[in-house]
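Quick note: the coordinates plus some simple rules give every number you see, no bench work behind them. Everything numeric in this text was worked out from a predicted model, so none of it was measured. Cβ atoms are built from the backbone, for glycine too; each structure is taken alone.
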Structure P
Amino acid sequence: MAAVKRFDEGMCRYFRKAGKNNTRDVLETVARRAGELGIQKVLVPSVSGTTAFAAAKTLGGGHRIIAVTHVSGFDGPNVQEMSPAVRKRLESAGVSVFTGQHAFGGVGRAVRNKLGTYQVDEIMAWTLRIFGQGTKVAVEIALMAADAGLVKTDEDVIALGGTAQGVDTALVIRPSNSYHFFDLKVREVICKPGEF
């Protein structure tokens, strides 16, 4: 009788430092792994559009790239950091652009700002940051995209995250809607910083 294999082996790339200098390596690694797993949707955080344009160039036409931006008002009242011109260029390049409420920073952040106390959503965000800022971002944008109906909760996606600018983290995630947060599964770590 043949032995049943109890595990899969894979490679995880650990960057020596967090930050945007890892963006190209992340995107090349994601392109390879997405092809191996047959994953079509890649979620990319992008404020200026730079990372989303780089993803479109590296991943080509074989993947659906969804750029997730900061919510309007993040950088100041009535400010949307991604300009309408950049959004239009991304959409013309086949990149979907989504702007919506941050899963870990909505009304709870208003409570902290007003009353000086943290709420559950921000505690969850700080807990995810023990794996790095990029991990928190990747999980958050997977929730946001699921809430917007841009990804399904029964299909794996690759979600990217970063530390300030660019990307340094890539996770294979089975998304969930934010109100079912604990159904979200991080199925694989493709890459992340080891030092952050």
Structure Q
Amino acid sequence: MLDYHHAFDLAPVGLVLSRNRQMLDCNRRLLEIFATTRETLVGRSFELLYPSPDEFARTGERIVATLGADGFYADERIMRRVGGAAPQGGGKRAGSNGALFWCRVTGRALDPRQPHAEGIWSFEDLSSRRQVSVELTPREREIAALLIGGLTSKLIGRRLAISPRTVDIYRGRLMRKYGAATSAELVTRLLTSRAGS
């Protein structure tokens, strides 16, 4: 017989079972990704994993607004390592306390009509391929993530409840920070995290 709890614990991606945006259970890989312990995460809000409370709140709103009829949601975003004691089965990352990193997040609400009621979420650390190499504001982080997802200014504006013109202003700031001459070059630099000089 397959031991599903053992399979959950040893999965190659970080996994979390949630209820009302609280972490009910997680696996070893999630502890390694966020450089922390079960005691630090279980029973706590997902807010602990976000760079700011505003990003936590706005991401929750986006999930509700864009959740598919099948209950699935996915994006790439910047998250924050918690730090603390070394997780069981893996060493603590040097300088990990509060460090920001790119993460692919995929989730499924068990009931699509209640997106945050109960769900399962996977987390994949993208830091080996993409570094956070430039200091960004919370809004710049959100817009950068949506640009990587291929969204236009109009669609980003809808997702974030801001005007397309405001998105263009933030895109311009990102282009200056990354030394990009075009939007396509900005996305390439975001994906490879090569900041301009």
Structure R
Amino acid sequence: MKIKEIKIPEQFGSLYVCPVPERSRKSEHETAHALLKSAVQKYAESRQIQVSEQNLVLDYLEYQKPYFRHYPEIYFNLSHCTGLAVCLLSGRECGVDAESVREMRPAVVRRVFSPEEQQLLSESAEPDKLFTKIWTLKESYVKAIGRGIGFPMQEVSFSFEADTVLCSRKDADFCQIPYEDYTISVCVLRSGVQP
């Protein structure tokens, strides 16, 4: 497995990626979980946390968000898409989403994008690229709070100021990383602030 660590601001944790060898959902899922096992060892070593592979047991919170039963101080989230698996490890609740540029889907925009985001899309010279950037940010947020796409996504709205991600919610921090043909969005929750 060819793992690469992607540089992100330190407060977000550590981000690892690896290519997915086969183009199937099963291969993407298996690669992401293999990446997690390798990445958590690297993450723990860099932070001088002793982890034992046999103790890397997953349990699940409400809405099926996974966590390490024996290492609750190590938060993680996975994402996979065609050709890429991504793993985020952090000292805070976190979420990550990765996608290659997706075609803007008007029905999705009407259902999950805020009026402000819809306005940004209507004014964009590259609406598909902007759609993907906003979609992955929304996904990273709902994964961080552990709710998944059942969360009313119009309640979280994004905009951009140069390379800075601006969000209507004050309970999380975000960054976005272009990687090859992918957009990777990272979210970490702020301590003591309820979603």
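Quick notes on this one:
- If distance in nm of label points 7 Å out along Cα→Cβ at positions 41 and 137 is computed and equals 2.0, the structure in P, Q, R: P
- Answer label among P, Q, R for the case where mean projected area of the Cα convex hull in nm², for residues 113-160 alone, calculated from the coordinates, equals 4.3: P
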